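Taken together, the values in this text are just the output of simple stated rules run on the coordinates, not laboratory data. Source: prediction; values computed, not measured. Cβ atoms are built from the backbone, for glycine too; each structure is taken alone.
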Structure P
Amino acid sequence: MSVYKRKGADTYSYDFWVQGRRFTGDTGATSKREAGTVEGQRKDEAKAQLRLDKAALSTAGDMTFEIAYSRWWDEVGRHNNPRGHETTLRNLDWLVSRLGASRLLTLIDDNVVASLVAKRRGEHIQGNKKLGLVSAATVNRTCTQPLREIILRAKKVWKVPVGDVSFGLHILPEPQERVREASVDEEQAIMEQLERGYDVAIQFAFLTGCRRMEILALEWPHVDFFSRRFTVTGKGQKSRTIPMSQAIFDLLWAEKNHHPEKVFTFIAKRTKKWLGYVKGKRYPLTESGLKSSMRRAVPNASVKDFRFHDTRHTAATRTLRTSNLRVVQRLLGHANVETTAKYAHAMDEDIRAALDAVSDAVSPTQNPAKKRFTHRKTLRMNDKTD
């Protein structure tokens, strides 16, 4: 049974899938048994509606957006990044609410997409005006790109008619991603403000450049102390193995007896029955806990403009200074070295510093160019005197 109560609601809601299409709503029932009966009726109605939709599709040849996005989810979306399913479903729900479930794909054209993008740009982050409007990158990833994937699959794979849309015109330009590197003093100041358990995870991030979810998901079977390597799973469920430096080895070795599965844990400061926490016992770090810990530590350390993801930038930049782009590419797990090239500024700075050092080391009498300039200036002054 998939009925449940939303926060603050008196009645039960239902949420189920039939043939790749999601159905949600309020049962109107206050008891779980009644809600289950209503859910069963809704499932029967959903199956009947799907049969009608398929019949209409085979007859008319046109496809509604609801059928298209449901089929795309069943064939593609549900298999991409399982940890991001909820985010993908929220994006699809947003598109359905703005386009309309019954809108035909043939009626989605440039004018409709332009209006859709404008609406998304005008929304606030998570509905909070204090956080400002969503960024161009968010509009692209939550609106334009998902719609583009659905439309292109309908056209090229399902061979159904679609509207004329030039999606390249609707992709918003995104500012180049910044590379914020923490200084040694900034790193130390942040570390001093972190609570026990969270400090180990953040230190690991500074040392390895791993993403937040890679750190939280790391388990002991993926840590090999004998060969001094550990394996993390990143975006797109792609795994990569990273060698341990001595600092990484020592950090992980100190954590090895704290939990049977998860590497990074914390000690509960108080008992929380609703979370199952008992004071003094260890539990795996959570995403919300790690985010909150970093948000508090940075301002308390008087560090400006630094986020968790910047630990990844810091590790990459420091590594590049002693190696090359290919090494950093492997460390970060980038598919293309072009993505890693944004850290090339580190090499530029080192080359500039090296050239400045060479210039400073050469005295005016030793510098041929400086000597020739001084000689010519002396001759001109002598000519004027004569």
Structure Q
Amino acid sequence: MHQIRYIMVGGFLGAGKTTTLARLAKHYMQQGLNVGIVTNDQADDLVDTNMLRSLGFEVGEVAGACFCCNFDELMSTVQQISSKTRPDIILAEPVGSCTDLVATVIQPIKQLFDAEFVIAPYAVILKPSHGRRVLQNESGTGFSPKAAYILKKQIEEADLVLINRADELTQEQATELEALIHAHLPDRPVLRISAKTGDGFDSLIEWLAQDGDFGRRVLDIDYDTYADGEAELGWLNSSVRVVSESEFSLDDFLLDVVERLKQALAEVPAEAAHLKTIGLWEGFFGVANLISSENAAELSLPSNCQVKAVDVIVNARVACDPELLETLVRKHVAEAAAEINAAAEFRRTQSFKPGRPEPTHRLSAPA
């Protein structure tokens, strides 16, 4: 019987999950394997989904709730991908504010769909910027202890912890971060990678190819703390049409939006867990993002094109009230458009706080 290898890569908002999955998908496809990707968000209009599809991958999206709270749709989405292409591998990207995924996703797949799937080691990416501050219990991390609780629990349930953006760290910084992880989790393997450059991916691919009884770390989770931590994040997904009579640089516009929002959030102040924009027009696309207050706004995927009109999607996950977040996004997208003599038409915006996690299944003991 044909079995699908299920590879889920977790990690906090802005950790680099999407870039990691894209690089893994490209590798597996170059090996002649069929690959499907499943993205996940509390709302639709997801930058990650649009970006991955623009790169030519087969992508399904579970929107409106996390994998754990929408397990049946996760499995239905995998089936839909399977009906289009017979996947050898499913790459799954859970919502970055979720934890307890071993008990609510991996174990249910193992116990309910054992004949259909092989579970790869569960890798969780630790974002250096927030990870270092949270693991050192620093004050002024931008997140409350309840939100920090989620990040810590994410790496606790991992089979393998990945330190992403290793190319941006000094040897001393990377060693310090690895020591912090081992201080919390002495027995946990740690790999340094760069999803951007591919450094460390040979080792990651070797890890993910292992067969064994992975995804067994069922945690004791305080769901009150977990729910409160998620609820402290304002969530916004917005789609905007930007139109000008003269051509403008799509990349400059996307980066300007992110830089304006970074400055506005610093003035509140409010910590950005992740802020992403994608511009899509006639086969071209560009992506700009911000992963924390201490990082620079970044043009992560340049389009290198001039446009007169573009569809822009903004995804923002920020530790602030969602109504304030929506006000700031509307204001600064409009101002960035006005700067290039363009008009910004907001077509659809969702802003909210995530509700309490209510898993479809929660298996308290591993199979």
Matching 42 (percent of Cα pairs over 28 Å apart, computed) against labels P, Q points to structure Q
With helix-only ellipticity at 222 nm (-39500 (n - 2.57) for each DSSP H run of 4 or more, over all residues; to 500) derived as -15500, matching label from P, Q: P
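If relative contact order in percent (Cα under 8 Å, 6 or more apart) computes to 11, which of P, Q did it come from?
Going through each structure in turn, the value belongs to P.
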So mean count of other Cβ atoms within 10 Å over residues 191-198, computed for just one structure, reads 16.5; which one of P, Q is that? P
Once Rg/Rh (Cα atoms, Kirkwood Rh), for residues 47-238 alone is calculated for every structure in P, Q, which label goes with the largest value? P
Between structures P, Q, where is distance in nm of label points 7 Å out along Cα→Cβ at positions 167 and 359 highest? P
